[in-house]
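Undergrad: Got some structures for you, see below.
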Structure I
């Protein structure tokens, strides 16, 4: 039988989602927990896609093929009892075998948190930028990313081996206290794309680059975005979208972060 798993995790201590030799990963922890909870090593777990080392997820999706007599709620609790505190299965539901966590996904949302101030508590979940940032300039630049473009300048993938054409459905930029929130929604994403987009937006917010330079970076291959790659700490996989889904939440901080200073 097939189950759909909805998962949240803080990625700080992990080398990403995907299982790797000699590295601690989110998928590896889940597989260990499922084996202990079910008493069986005969199962398959597929994620909707990978997240890199240090990247978090508010709603990662995976499907699990497992023969078990446990109902979904009991299975969820049994798995969570075996997981470390920074990984949590939010939901488990029975689905048809035609459901595939990766191939069935029609879109993904990522959220990035830039902090305008130093924080004693939020460091693992933000990128603190010391320089003043002009959010209006960043918002104008973000609009140039929307549409179907070749993101080879924003990707660490080899364009000879993998297409770097991506359709970006929307880029939202908002301010909450001392946080600048950037949400990117698209059909799919290539490796490091969102972090490099954010890095370029921050350079524009600093005043080090004109907003109108973004179309040039999308038209001509350039190594410039790689130099500005934002750290993984501020990045969250916010939602994986399937047929009939809508974006679930308004633009808001990913975790309860103290983002206002009493002045």
Structure II
């Protein structure tokens, strides 16, 4: 089999494992601001990278990682190189801030076309910040290639892609010819262990960086997310102490109070 060309799309997100009280909601600016939370690779995208590396372990394949954003952390995304990816391409520009899903797909699909021939595109099933799960489907639509979502297993057999696609009560095996885009779910498994040595070695691997001008994008097509209202829910609690000389009396008093308050 010839050299397979695999593209993995990774998104940088605030660590979703961070504590809830570390995220501050700015209602006026309509932003959620992580405080002391480091950026990480979207966990679902790490599942997609693992799927690509498993294929690379079996066949001659080149894995290229593609990431887009206004500000990208090279040390964070170099983790993909340390895990075993061959190339890392960053698309970064001030125009990429807070883009909606359609515009994000427009930028990524444009970059993928410029990369030349490819066989398989792998993405996570959704992002760990907004949880929309539609950007990857739009990429496939713009590239006019088939898409298989919610994969728990991805294999290459006889020049075709076989995917175990998840359902609530099981899975089905779907076959597709290449090129194809597959969204990967967490059931596939976590990204393999990365040693400190390989992580350090990845810092010496050159990466490619492109902006909106390099991609010759039509900036008029870039639309930003519109947030109409954003606020933090405040859970207010009130305690009511029910008095009584005995448990039975307390129970009776509680029932009387609940009826009075319209709770029963």
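Undergrad: Thinking only about FRET efficiency 1/(1 + (r/R0)^6) of positions 191 and 247 (r between Cβ atoms, R0 = 30 Å, to 0.05), which of I, II has the largest value?
TA: I
Undergrad: With FRET efficiency 1/(1 + (r/R0)^6) of positions 31 and 63 (r between Cβ atoms, R0 = 25 Å, to 0.05) as the yardstick, tell me which of I, II scores highest.
TA: Across I, II, FRET efficiency 1/(1 + (r/R0)^6) of positions 31 and 63 (r between Cβ atoms, R0 = 25 Å, to 0.05) peaks for I.
Undergrad: For the read-out P(r) over Cα pairs in 10 Å bins from 0, in percent, a value of 7, 29, 33, 21, 8, 1 was computed from one structure; give its label from I, II.
TA: Label of the source structure: I.
Undergrad: The value 1.2 for distance in nm of label points 7 Å out along Cα→Cβ at positions 23 and 55 was derived from one model only; which of I, II is it?
TA: It must be structure I, since only it matches.
Coordinate-derived values only; no laboratory data. Note that the structure is predicted; figures quoted are calculated from it, not measured. Cβ atoms are built from the backbone, for glycine too; each structure is taken alone.
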